[in-house]
Structure P
Amino acid sequence: MSVIFNYMVNQKEDKLNEIFHALADSTRREMVQMMALKERTVSELATPFDMSLAGVSKHIKVLERANLVIRDVHGRTHICHLNPEVLHQATEWLSFYEKYWSDRFDLLENELRKEKKKEH
């Protein structure tokens, strides 16, 4: 039983590593934002960047390996769209830690209120 559990945990960690690696790059994050609005061709994804189509394709492949992007090929046209389920996995992992920064913001708010009272 523990071997199966460890395998599942390691698989999930590997997937999260791929997701966060893919999102660590600002170019890929911008591409994700573009695809969040609507599906895009590779050419459309390349437009805002000063790089070759081959360079853009490498970024897309990283997003595909992380399952963040699904590419459909229609003839010579490659259409990329976002896979929101994978973003949900990353958000779910981050939400566990939300309580830590929320607590810190609450402490900061209390300290600021104390300072404000001292001023008056």
Structure Q
Amino acid sequence: MLSNYVPILVLLVIAALFAVGSVAAGALIGPRRFNRAKIDAYECGIEPSPAPAGPQRFPVKYYNTAMLFIVFDIEIIFLFPWAVAFDSLAVFGLGAMALFMATIFVAYAYEWRRGGLEWD
């Protein structure tokens, strides 16, 4: 019974050795010539400016885009098993998926109406 799990254990050991070996090799072989530019935070070549006091506001489009991604990600998660079992689900499966797709369309229409698909 336990012999069925030996390949998985071997794969985990190989993955762990590769991860630890890669980090160790990078630390040993990598260049060590540090200067001020390499130590500073990466700001696309622009000198970092001090942040204003108080909370900073993010545009709502970031959240709309994240919500759109989650909605369509969930849609794909449900569509693949449905497509595989389509023949055995018959009319009930078709109706359930039509209802699901209608709710997804409502979320898509909401995103579209809020301007989440427009990039300035």
Structure R
Amino acid sequence: MATYAPLVGLFVLAAGFALFSVTAAPFIGPRRYNSAKLEAYECGIEPVDQPLTGGRFPIKYYLTAMLFIVFDIEIVFLYPWAVANDQLGVFGLVEMVVFIATVFIAYAYVWRRGGLEWD
């Protein structure tokens, strides 16, 4: 049980810091509110009144999220390779070069098609 004491201490310290931050923020933070601060943040789009059922939402946000997920999942596959690098040898190196080349080709394709532009 003594080996877990530093871990428990870290959790207690993190919980104490979180609790202190949440309770102290209303007393310490600034209280200068204006109409711009009270508006909903829409990622640069001017907020407009929409019906309760929603409305049209730009597809660019969904495409950006999907691109992030695809590239993020592809990069996660680099971690097992990095851990087992010594055991895989030349075969692992060749496979990883092919994988990184595939990711780079996909990235270049998305870049050329304008998927990374925010305009």
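For Cα Rg over 2.2 N^0.38 Å, find whichever of P, Q, R sits highest and give me its label.
Q
Of the structures labelled P, Q, R, one was used to calculate semi-axes √(5λ) of the Cα gyration tensor in Å, for residues 23-78 alone, giving 15, 13, 11. Name it.
The read-out was computed on structure P.
Every number in this text was worked out from the coordinates using simple rules, so none of it is lab data. These figures come from a predicted structure and were not determined experimentally.
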